[in-house]
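A.B. asks: Listed next: structures, encoded as structure tokens.
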Structure I
């Protein structure tokens, strides 16, 4: 395995966090381009060694594999995301009648918008609750805090219900279905819902004071809430899972269909708006939830996709930056260890200094061929105006926006002042595969060119700008 220098950043963050939070053991890995490029571990004195194959409880990271399983079953025609939950789990009918309107649907469970109240403290002590017992509880009445589909609220019961839906439409225990549909195809051979033997797993610890963390003496395989937080896994396997999601979002071949990864990683509901101070800079964050994944957009580094897990004895984190394809996975054996903090800081420290190049490379990877052609077209018109060449790619609306004679005069004025120009490849910016903004420079000066393509096929240029400053852009 290649030990990239960036692994040292993750190591520093995790070791400091483990000591600060009195975590007995933490294992972690750094991912780039869907592959694990470095691993590490840190333990307190006297604790058995752990590595990337040691099993920890993944807690709520389980939700991502449950969501992917539901989407796989949707693709097989066994369910529709718009199905009312009660069509498959009649005991949940109360969710469809509580507000006498829109029924609670499968998609609402996936996106945490079913109207169920948050429930972490309650379910933390219900490890042994069976599926039948959960359904009996729901049949007795369901508290709904808002109409389905109107707002986000984190619900473990919602994902336990998805486990019930999986079992109902397949006639098979949901644990087996998740293993067949996701764990097996991804290659997560060391992951499952049964408690691993003591020789391959660590013992969980409840959070106590900083000097003593009581041990959870016996681990219990979760019953009804296994689909929400009962998966046991390792850094090695979580890296495979993050890699599969990353490949799908990037459009690379992988074990998970790309459209499923993309569905999961698109924000469907706003969680909250946040502002924090990072390195003497105010950072704004819009936190959202997709399907089994949180999706947050940071004002400094852009979109980050993640899920964290916490239970009385364990915690886990997986987090990646799709634009750069850097990612982090980590697992710990102390309840609610807040691993999101060192993972977030690691990504910011790796991605932040290289963000201009990352954004440029991402833009180059995703530009439409028609956009690339339009860039050459715009540069040729700047070098030597030609009405026939202009008409070959221009949408009819360009002449309505600005008389062609004015466009020609502007192009010739800029060219005389600064040309002949050559493209500054590193300057490229893009807000969409159909958009490009880039710098051209010559002996007498520089200019910025911008093109935006129409949504028609074949695509044509709906906007062409010759700018003195990129801030004049209509799209950035």
Structure II
């Protein structure tokens, strides 16, 4: 009887097809790619990338109409919500996926990889991320998480004849399955406590039960599972090897879209599922944030390969995104924390994808991922050197680029809490911001102040798809820094009614 009552809301015959239109368009695109790959001759397989790109852009149309409508839509008994919170993040995931396709087009075609399967898996993972932003139930969150993760495991090992790529895929798979099992155990504990998987129901049960040990254990297990997804220390060990071994566009995808989906799930859980369990999750995220940004930065200083450097940079950036979560339960910081995380995700997506676009462009000439291969880049590719400087400076938080407003937001959030713990975390973050400029500045110095190796100053030919990706990411990084209201207006606490369970 309990199981039947739990499933009853999900079996409701009434569906809001307009609210589900983005998922339906994206799922339809996945099916079209699969069919096209079956029937297109080998010389026309390039069309699958075009279909994937157009499908993602088409998905933005229903998202825009839902945003214009401005009405929150609740389905499946509250287990799936379409509100401003979810629409903003769906847009981020769709645009990030589109830029990854632009990064992949030439790379996959020239590498003689299976194109149809690649874009099929990529868009399936994006579909999981889109679903994650609307999920307000433990079951739908877990299904969305696995939908985005399983294709990513295969994409990481896409260069099947490359030992490093195989190693990347196996490490990601094994540790990912372990993290999912730990998370699922925590979710099962909550179902046993609350008798429901709806986050609003779990929130009510936690408020009644107080700080019971079983609740603390369940929260810790779920947080550990998502800490793996966002590569938080000490659950980060898979990230450097996976990022280095995976195809570079896949690395960009994992470091941005996959990480962002993990943070979206954490936001939903903290603001909807566990709002009263601040004594449990705030100290845990404080420690995770401090460790993640510090360990990521220190290890990044030692790297000579730019992809591994960006991997540890990604770990460190995750630590900064975790900072507001350490004070998200404080009344004075609640709104600022939500705004800071959303802003940082948007800025980080644009900046990091742009940096990987430059890595792909430079590697076409140097065939190397070593930082030394960037020596003298300005002398023969001034445009690439300039935009890479913009991206690295933004990651370091230098005004007036997008990264500065993102870092300002997280520091403002932890300080607005008015607690000693928040102030100490802000000091740790400030020290790490200075450390980070050390390895970002090393790449800048190589590009601008060193001589080109072997005196080779022949220009780099940038394919049209990479050029477009660079243009979009550069424009976004500059625009957000100069006119921060472009993203800050979407971080207002009152507009995310579905995310807050109101």
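Taken together, the values in this text are just the output of simple stated rules run on the coordinates, not laboratory data. Computed from a prediction, not measured in an experiment: that's the story for all the values here. Cβ atoms are built from the backbone, for glycine too; each structure is taken alone.
A.B. asks: Thinking of I, II, which structure, once Cα extents along the principal axes in Å is computed, gives back 73, 59, 43?
C.D. replies: II
A.B. asks: Next question, about the same structure. Out of I, II, which one gives 24.2 for mean count of other Cβ atoms within 10 Å over residues 83-90 as computed from the coordinates? Please list the in-between numbers first.
C.D. replies: Values: I: 19.0; II: 24.2.
Among I, II, the structure yielding 24.2 for mean count of other Cβ atoms within 10 Å over residues 83-90 is II.
A.B. asks: Taking distance in nm of label points 7 Å out along Cα→Cβ at positions 307 and 363 as the quantity of interest, name the structure among I, II where it is greatest. Present the calculation step by step, with values, prior to reporting the outcome.
C.D. replies: Values: I: 3.4; II: 0.4.
For this comparison of distance in nm of label points 7 Å out along Cα→Cβ at positions 307 and 363, the top structure is I.
A.B. asks: Of the structures labelled I, II, one was used to calculate distance in nm of label points 7 Å out along Cα→Cβ at positions 179 and 323, giving 4.1. Name it.
C.D. replies: I
A.B. asks: Assign the value -10000, calculated as helix-only ellipticity at 222 nm (-39500 (n - 2.57) for each DSSP H run of 4 or more, over all residues; to 500), to the correct structure from I, II.
C.D. replies: Structure I accounts for this read-out.
A.B. asks: If you don't mind, another one. Between structures I, II, where is FRET efficiency 1/(1 + (r/R0)^6) of positions 35 and 291 (r between Cβ atoms, R0 = 41 Å, to 0.05) highest? All intermediate terms of the calculation are to be shown ahead of the outcome.
C.D. replies: Details: I: 0.95; II: 0.30.
Across I, II, FRET efficiency 1/(1 + (r/R0)^6) of positions 35 and 291 (r between Cβ atoms, R0 = 41 Å, to 0.05) peaks for I.
A.B. asks: For FRET efficiency 1/(1 + (r/R0)^6) of positions 259 and 443 (r between Cβ atoms, R0 = 41 Å, to 0.05), find whichever of I, II sits highest and give me its label.
C.D. replies: II
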